[in-house]
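These notes open a run of structures that come right after.
Every number in this text was worked out from the coordinates using simple rules, so none of it is lab data. Only a predicted model underlies this, so the values are computations on that prediction, with no experimental measurement involved. Cβ atoms are built from the backbone, for glycine too; each structure is taken alone.
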Structure I
């Protein structure tokens, strides 16, 4: 429920101010009257409302909400009562507030999709448009059920991907810190020991380079490097806020060696799954393409889909411009072409998404397995170089003795 700021007088005539939670302004007046307060002014607490609705809710939580709402509606529970039940059992403050607001707006006669559309950080665009199609076509519970399945699949895929990458990232971070610690704190302790060898010109080149690098890293390079890194992060972040920067980032992602194909496959799979799901729920193809292009999560792919949409409005097929873009695999384009001819595009798109995600997940899993030993070898090589650089002069000194 929204918060209302009020100014009122109590039974003694003293002016008081505060906040009160109520579904509507009329209910706020009634609640104040029950506290023997006579309101002078009541207004919505805009900051509190914005704060409560600005946070995101986890995808797994929203998948449960969609599924529960679909089950309640299928069981014959009216929409308003279903929303109220979900609001009461929601443990997340943001979710509880948003469901209360959706309930209030639906009670006032606003379409549920329009009410959801006011909270884009909680309800995805796919959910909003499928809910609109379901409400208009009389199959809202089926639409919500499919949204729940789709959201859960996407969250499972995201969790699996992050789970596979967690160990290599941890390994790389720890290894980098270990090598940096050796060079900055451990290597300088040998500097004085090797001064005599340096004066006689007998210090191995690799040891001399390591000591010089350590000294620079501890003194000048540390400050300059941190400053340059900080400035670089700020500039890159500012650039990425622009449309041009975002397009460059998305293009780099799909052009990267090895992992670029993974990013591209996941983007195409997301597009196919969203488009197929929307078409299955009766959303017109042009609107479905508009939504699914944004759901791909890559502006380069979205541009190719938008170009294909323009061709469809002039009477051409979908597969031809997608294939001409160069970003969609040949097998995917062929399957879309056959599906258009047989009028099974919605079902085939879901199959394409399933196959792409399974194949790409296997490839990612294999790449991660290969990445782990490679990172171990790189770290071992770095440590070995440091050890050799420090042992060579020690061995030379021992031989001289």
Structure II
């Protein structure tokens, strides 16, 4: 899994010995680098940070320096002051935070042990969670996704996402000469319907898509997969399962809001995502069944190779996910201003022949009546574990 990026704008007093400051914070910086791709920048660069930034308070005596940098950065609306308490950093943070409040700038001091600081940093909100992401749109959205259009210009401007449109014909052209991809662990999986030929076709498509992802340097992509059934005689389910396992969020059917939910889940929560259809709702027990034909190959401890549910061809994945705590989430809207999120308990992996191959029954904390009265489209995203707090922080900041 790719580590999330963390930009720290360092504030350090010239009165403090630079070597002593570096030694004092060495354990913290080392711990941060284990969890993040850390970039330590001069405080003067904060003007390019946008609305939100994390200032690393490396010493005391920096209050005036921070004040002057903020006054020169009118875009700043929210600041996090990271202080481990050494070199008088906490004292300086308290004074600085009090001044920021007088300027109506939202501020929070992040303080504690390295593990506490890392936990807090992982839950930071902000539109920069997706900034500089390159998202590939391979083909248009499937025709039945009538509520899932977004305003690409508005979303790109707000969240810093670059959308790259790629014609589906490019996949077909790559497939014509592609060799089967090597997918680790695939040979040991139980295979039910697919033949050797089916598997070879699916692996050739996997190779073709890998080539395109590399060609365009994509951080995530969505594929209009149903339009490949007829010309190629295979499905994209295995290719998407493979790419998701490699840390490249890959969504089905050209569904952009669901893909952005998957990308957000990875960048903010560090979680693999299962994109699925609500396929059954039990109001009395507040339970829902979600099902689809692909999920990250490394998300489920058991995977079975099946045929694609709707078409009966190709290679799909029936994953058996671990029982326990999960998060169900959907980010949605023309400008991505709406969301649903709920903790839940995965209580059963079902095996209904009239549903897509991977099927999970979840008892939600939130009322399942949401799906019947005010749903945010069809697909929803399932994450293993409880990620509601950090994702809710993002949504509350990004959708206001």
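Tabulated results
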{"item": "Test item: log10 I(q)/I(0) by the Debye sum over Cα atoms at q = 0.09, 0.18, 0.20 Å⁻¹, for residues 120-287 alone calculated as -0.34, -1.18, -1.35, pick one of I, II", "result": "II"}
{"item": "Origin of the value 30.5, 100, where Rg and Dmax of the Cα atoms in Å was derived from one of I, II", "result": "I"}
{"item": "Origin of the derived value 10.3, 30 (Rg and Dmax of the Cα atoms in Å, for residues 104-151 alone; candidates I, II)", "result": "I"}
{"item": "Test item: helix-only ellipticity at 222 nm (-39500 (n - 2.57) for each DSSP H run of 4 or more, over all residues; to 500) calculated as -9000, pick one of I, II", "result": "II"}
{"item": "Per mean count of other Cβ atoms within 10 Å over residues 72-79, the highest-valued of structures I, II", "result": "II"}
{"item": "Among I, II, structure where distance in nm of label points 7 Å out along Cα→Cβ at positions 176 and 320 as derived comes to 4.8", "result": "I"}
{"item": "Origin of the derived value 5.2 (distance in nm of label points 7 Å out along Cα→Cβ at positions 32 and 312; candidates I, II)", "result": "I"}
{"item": "Structures I, II, by FRET efficiency 1/(1 + (r/R0)^6) of positions 56 and 168 (r between Cβ atoms, R0 = 30 Å, to 0.05): label with the highest value", "result": "I"}
{"item": "Ranking I, II by distance in nm of label points 7 Å out along Cα→Cβ at positions 16 and 256, the structure that comes out highest", "result": "I"}
{"item": "Parent structure of the calculated result 5.7, given that distance in nm of label points 7 Å out along Cα→Cβ at positions 88 and 240 is the read-out and I, II the choices", "result": "II"}
